[in-house]
Structure P
Amino acid sequence: MLNLSNLKLNDHAQMNKIVKIHIIFFMAIISMSSRAQVIDSEKGNYVEILPTDSRDEIIRKAANVKPDTRQMAWQELEFTAFICFGINTFTDREWGTGKENPEIFNPIGLDARQWCKVAKNAGMKLMLLTCKHHDGFCLWPSEYTDFSVASSPWKDGKGDIVKDLADACKEFGLKLGVYLSPWDMNSPIYGTDEYNGFFINQLTELLTNYGPVAEVWFDGACGEGPNGKKQVYDFESYYQTIRKLQPSAVIAIMGPDVRWVGTESGYGRATEWSVVPVGQKEQQKIIENSQNEIDSGIFIPTGDRMQKDLGSREKIIDAPALIWYPSEVDVSIRPGWYYHESQDSQVKTPEKLVDIYYSSVGRNSLLLLNLPPDKRGLIHENDIENLMGMKKIIDETFRVNLAANSRIKCKKSLTAIEVESLIDGDYNTYWMADEVTPGLEFALDGKKTFDRLLLQEKITLGQRVERFKLEAMINGNWKLITEGTTIGYKRLLRFSEVTTDQVRLTVLQSRAKSALAEFGLYKSPDGI
């Protein structure tokens, strides 16, 4: 582990190895006493475990932790766009220094409408912009610094990229998200008590001047400023500001609403719980699970240190409390986060992007895919081509649910809602059996060939399923096709193609009576 205290801002060889700390669990950054100020415990997304609680009672409590309104709205986005753009785009670097000349920033072809059109066509539902990265350069004309677009030749210093994007988002029906780095290599007061007020002032500008904001995204990078000092971030005040000004916005990555999955590879856990223990990790373990920036400027995930199990029964039994804390998977369409011409031939292929989709959205997470605009201020043609290739494969795969029109046989339902709600294409309807481990038999509408399974739980009632399996009737016998662990908001499983007219879904283990919202069988094009 690097000794961050010895790093100096002017030592670029060392600075390129600064750890970008991501806080995975909320309790690593604020105390138990202040949690109520930023967690809507009255809505059921947090529960305390009492010393007198039995194992069964703890499991019951875990089964009934559920997302609050803002977390649910965020989860339903599924697929969102990260727009990493700034002074780094013009220096051909991943991290800046805070000493750049704003004169180099001049994206004469910048078109936020193009960004939104590309994202909309790809099925994305939110645009998250790096309004200020670690270098401190602001993409809006902040009143609190001249290190911004106001000092650049772009639009003669009269431009505002945040406004351009906010307007384009409204036009294309997309939500707006803002990334604001707490680390500021340019601010002369970074590392002092005054800086937290400065940061809140900039945060206030973003949250009051551009309309509704759906997501505020912090990472935990904390290096030295121009005075050689490091900052003690007042995250509690940051959170309170966000809750006051944009109460519907989720606070992501270093915040109480959404957690970082643990790598920037694009791959989530095969078993992903949205209900996790509070206070499970200590600060040092968080640092060890973070990522390093190597000399090439490419972020390398330390996947071997990412815990595979965050929320199993064994993890939650000894926890002081449980919280709904869903996973966001961030990854770039290119090796780097900012545009580099040298990487034009290294854009992830449609097939790779589809694999990432199954391993993020298909594993109870949200996918945040970075599309870095180039020096023109446009998303590059290569990125667009491969992104649209991804969309084409996903659309072809999930266009027709081959389980639709099935006759479903099951035991007694717990609710009056018919079991056919599982195949009605409406997430808001759900079916619950009058047993913890139900089995459902689907008599398909004739023989069907498929290689994909979609399952969804009605998570507004909690995440409950721990293990399940899917079988097909082959030559008069039930044959195992695939099996999985958690479902959560959405689970997608791939397997070799099967042809049959009858399948059986069995919940093998669950924390309570599971509420299933959707069941689907699909056929991918050429097994992609």
Structure Q
Amino acid sequence: MKQKIVNLILVFIAFLSMAKCARVGRPTGGEKDVLPPVSISAEPDFNSLNFDGNKIKIHFDEFISFKDLNKQFVISPPLKYAPEIKPMGYPAKYISVEFKDTLKPNTTYSFNFGNAIVDYAEGNPLERFTYLFSTGDYIDSLSVSGSVTDAFQFEQPQHIYVMLYEIDSTYNDSIIYRQKPLYVTNTLDSNVFNLNHLKKGVYQLIALKDANNNLIFEPAIDQIGYLKNPIKLPVDTSFQLNLFYEKPEFNIENISEVAENHLLIAYKGLWNSEIVSLTDEMHHKLDFIQYHDPKTDSLHIWYKNKGLDSISIAYKKSDSIVTKILKKRIKEQDSLQVNISVNQQLDLRDSLFIQTSTPIDSIDHSRISFHNKDSLKVSFKIDKTKLPNKRIIQFEKEENQEYQLVFFPEAVQDFFGNSNKDTLRYQLKTKAAKDYGTIELKLENPNGYQIILELFDNKKAVIDRHFLIETSAIKYELLKPGVYMFRAIIDANNNGRWDPGNFLDKKLAEEVIYFNKEIEVRANWVLSEVFVTN
């Protein structure tokens, strides 16, 4: 009996031991670690003064690793040479940063890690972690803040560098093309910036969507935003910077063959040229048609002559005539293809277009049949558009109607004398007016600017455009149910388009004002809105 009791006690002790061992570590299915790492010490200490070393080391309470360090990590003021950061590629309970160049005297340095430091086990980020020290006897305490927006698009940009260049005896505007700023920060995953620990002075404030992350403005690939006038610290104003791509000087980049008799000219900058002539190798002028596509910065040219070895293209550039010679290759000519702009469903607000793969020369109305569902002829006419391969079919659309549009052979003839060989049939139908909605908009323009008012849908397609100078009431009828937005472009130079800015010319991008909300259009509804553009 006594031995049995002893055995029971031993079993009980073993059970407790197993339970205790089982409690070491977190059991599967237990609470997940959601706490970020904690910095517990640093060498030298945080906010140290009179720093004269070449290395810092920061210790943490758990193993850490890096995530997107190249995008997140910013040193302000920037260093000429990138420091060596350890450890990279394996977890550790510390970070060391060793400098490769000499630090500036009497300067506060901030090492902004953003959200790059994460705990190794769960990836919890230590958000916006910053380490400071000064090479002088105090920490600079001034700051400047604000936001960055896209000058034209509605979406808010992220991961933008915001920089300060000190305006002193050595400053000139070209410095941003060749030298890093005095101070820099990054908006990370927001569009808000805070530049902290700054010294008193006068500065140029710059925002940069920096494609190469080199803190140097490269107009061909970077977006820039800036203030027209310098700022003087200390200041308590919050600033807004608007990003845009500068338009480069006009230049033809490439001339290529799309097909026999079809050239594509790619260019950069604002098209301000004119094709003077096309000539063959015998200097005979060629007949040609051109189409300028500003959306893709390109020019399409179609010409008639076949079998040429080379073509000379003469165009205007500034006050001179430039000629480029294209050595031709053997290619097939574009075949004529005829389509219409809609696929069965024709909305009451939409226009109906004929679209072809080559420029249209003529359309024979007698070879086109247009009937409704009652087999009654539909009266129509065909008008030219700005595009050589597009014509609009004008007719009075009816609600809840079905149409059959037929192009018989040789109805459409192109620039090269080719015609459609087959009969082309298209079925179209319309809905009732009650299936659409209406927006009644009052645009208040108290400043009297010329405004380009655009209505666009959630796919960013512009549905309607008006050019206005004064307060106006506009009714948008027969809108498909969906989400819409308005924007007003302040057309300061009255040229009918939005223009970006230029830093060296101290020209800001034209202002774009977005309506303060999205508008949800429903079938058989009328919405009334007021848009104030001041």
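Which one of P, Q has helix-only ellipticity at 222 nm (-39500 (n - 2.57) for each DSSP H run of 4 or more, over all residues; to 500), as calculated from the coordinates, equal to -6000? Corresponding structure: P. Here distance in nm of label points 7 Å out along Cα→Cβ at positions 94 and 366 was calculated and came to 2.5; which of the structures P, Q was it taken from? Structure of origin is P. Work out the source of 1.00 here, i.e. which of P, Q gives that when Cα Rg over 2.2 N^0.38 Å is computed. Structure of origin is P. So mean count of other Cβ atoms within 10 Å over residues 254-261, computed for just one structure, reads 15.5; which one of P, Q is that? That value comes from structure Q.
Suppose you compute distance in nm of label points 7 Å out along Cα→Cβ at positions 190 and 222 for every structure in P, Q: which one lands on 1.4? The value was obtained from structure P. So relative contact order in percent (Cα under 8 Å, 6 or more apart), computed for just one structure, reads 8; which one of P, Q is that? Here the read-out was taken from Q.
Each reported figure results from applying straightforward, stated rules to the coordinates on display, with no laboratory input. Worth saying up front: this structure is predicted, and the values here are computed from it rather than measured. Cβ atoms are built from the backbone, for glycine too; each structure is taken alone.
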